[in-house]
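Dropping the structures in below, format is structure tokens.
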Structure P
Amino acid sequence: MKPTLLQAARFTPRMQDRLNAAFSVHHLPQADRRAGFLADVGDTVDAVLTDGGVGLETQVMDALPNLKVISNHGVGYDGIDANHAASRGILVTHTPGVLNDEVANTAIMLWLATSRKLVAYDRYVRDGRWESEGNPPLTQSPQNRKVGIVGLGRIGQAIADRLPPFNAEIAYHTRTKKDVPYRYYGNLTDMARDCDVLICITPGGESTRHIVNRDVLDALGPNGILVNVARGSVVEQDALISALQDGRLGAAGLDVFADEPHVPAELIAMDNATLQPHIGSATEETRRAMADLACDNLTRFFSEGTVITPVPECAGLVK
């Protein structure tokens, strides 16, 4: 018999065909119908597939007494209590590596677009203002800037690898110093004070919640640029809006927000905020690779008893 899979998010037809071929698939219903559903089928579920935006609520996890593996379609898994899963012997996997390049590309794209006011000046042309008002104000060059990276994991390193053509002076902030040729800051506010651009690519979760706060934004200053391709929770969003409105921060390029897909009207109205709908890894090629890895983790588990890319909290469970 096929293992039973509980699917907590929607995926592409190509991925769905592969899941349907390998598993007996149930789709997690809306919250108002969940209790009855879990009472009926919860003890039959062997595996869960979700994504970084949906995650898996702990109360749902605990309603699945025979759950063995959770596959997360995405590198970020802060919506899953991986420590709790590990305590129950449940393996949690994610999809690192395959999306490094595209998220790094998105970070650089947001920085350049924000520095050169790409979106605002596109609108300037479309609204006929170039013809009626003449040339717009000058913008800020990305060359020769001091760039601080908040989080220097795989994607942070991929961002750093893209900075030399801009003759950037690179710094980074992480919990522990790494063996890299960049300046290390143990204090994020100090790094922001010394940088022109701050790029956030640290994992989400409570340990990094609002680490970019008013003090950090004020340190970055009225000519500084904040780029966030991490999680909306990393930046104190109300403080960011206030800093942009008051001119205490120069500009922001944002791919993530505190309450997605809701974006505050204040940010939407700002010409000094460049906004994207959480598309950091959203290319056909990258999403195909992510889908393959998410499925491969599941099929490998049920064919060989192991997985390809466990999250660190569950590494001790891998055979």
Structure Q
Amino acid sequence: MILSVLFFVGVGTILAAAQPLLFLSRAGDSEHIYTFDIERGLGASLFADREFPGRGALAWSPDGSRVAFSSDSDVFVMDANGRHIRNLTNSDAPDWFPTWSPDGRQIAFVSHRDRNQEIYIVNLASSELTNLTRHPANDPLPAWSPDGSAIAFQSQRDNEYNIYTINADGTGLRRLTEYCGNLPPSWSADSRHIMFCSFCRGIGDVYVIQRDGKGLGRLTTGKFANMSPAWSPDSSRIVFASNRSQSREIYVMDADGTNVRPLTSSPHIDLSPIWVAGGQMVVFVSGGAGSRDLFLVNLDGEHLRQLTTLRADDIEPAVNHSEGR
């Protein structure tokens, strides 16, 4: 069942290639997954909050036709309009953080069914499950390479968190980093580099490393919390959140860490930036606890627009990159 709750925000005409968004909206104990049309300023709740508690980790399929999400300790997939909801994992143990294979045939996710965090892969056609990591240490936060050959993940092996890669068939395990506290890895568009955050040298910095473990580069410096980095679609730029000013703002920089410039300047906390409109605009979350909204800004920092006005916590924006290709 789909619960349609439409709202309108005066966005105005922007770009014809604007992609649909997903986001999670929380108000007290109530939670909804919304779709949002940036160009028209229209949003719709996909289903009632009582049906699926504790939703999160929203992920579009590569072709934009389906959505994966975690809810009540299981991983689900549904059509982009909220129909045909299917429980993929159906386990008593917690399953979360789904990520699609580039061909859309499999989903990797984190499971606690072995009494620690392991990365599993589920085949959508056969429902066959495969334990990819098979190690007593915690192995969370999988990220599938765009070429489909490997999965990067965080692991607590050797008593500290580092970034590892493993081939999609379970072979070729490789440790990439020697820094503690490394946070979610993400791949460049050509599958040659992996970006992550580390707290070991400063409060928080953005790093990039080659997939073979060579060429480690620290892209941010100073005693600041630089968080939530995201590659542009062509991997030429990186958007991230930082508290290097008096409040946490959104910044953009070139992929080598140069040409850093702010996109926002406000007394509110700005976080969770993602790229939209083919890398020409950025959507981000702004506000305080209990009242956060989605905003849109151009890459010159101009034409800031508020997208949502739900009087709730509107978080976890996810974009459908299949549109406008």
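Out of P, Q, which structure matches 3.4 when distance in nm of label points 7 Å out along Cα→Cβ at positions 37 and 301 is calculated? It was calculated from structure Q. Given a value of 21.1 for Kirkwood radius over Cα pairs in Å, calculated from one of P, Q, which structure does it belong to? Traced to structure P. Quick one: FRET efficiency 1/(1 + (r/R0)^6) of positions 45 and 205 (r between Cβ atoms, R0 = 41 Å, to 0.05) came out at 0.60 when computed from one of P, Q, so which one is it? Label of the originating structure: Q.
Out of P, Q, choose the structure whose coordinates give distance in nm of label points 7 Å out along Cα→Cβ at positions 181 and 293 equal to 2.7 when calculated. Answer for the origin of the read-out: P.
Thinking only about FRET efficiency 1/(1 + (r/R0)^6) of positions 29 and 221 (r between Cβ atoms, R0 = 41 Å, to 0.05), which of P, Q has the largest value? Result for FRET efficiency 1/(1 + (r/R0)^6) of positions 29 and 221 (r between Cβ atoms, R0 = 41 Å, to 0.05) over P, Q: largest is Q. If relative contact order in percent (Cα under 8 Å, 6 or more apart) is calculated from each of P, Q, which structure is the one that comes out at 18? It was calculated from structure P. Out of P, Q, which one gives 21.2 for mean count of other Cβ atoms within 10 Å over residues 109-116 as computed from the coordinates? It was calculated from structure P. For the structures shown (P, Q), FRET efficiency 1/(1 + (r/R0)^6) of positions 229 and 269 (r between Cβ atoms, R0 = 25 Å, to 0.05) is largest in Q. Each of P, Q could give mean count of other Cβ atoms within 10 Å over residues 77-84, but the derived value 15.4 comes from Q. When helix-only ellipticity at 222 nm (-39500 (n - 2.57) for each DSSP H run of 4 or more, over all residues; to 500) is calculated, the result is 0; to which of the structures P, Q does this value belong? Value 0 for helix-only ellipticity at 222 nm (-39500 (n - 2.57) for each DSSP H run of 4 or more, over all residues; to 500) corresponds to Q out of P, Q.
We did not get these values from a lab; they are worked out from the coordinates using the rules stated. None of the values given here were measured: they were computed from a predicted structure. Cβ atoms are built from the backbone, for glycine too; each structure is taken alone.
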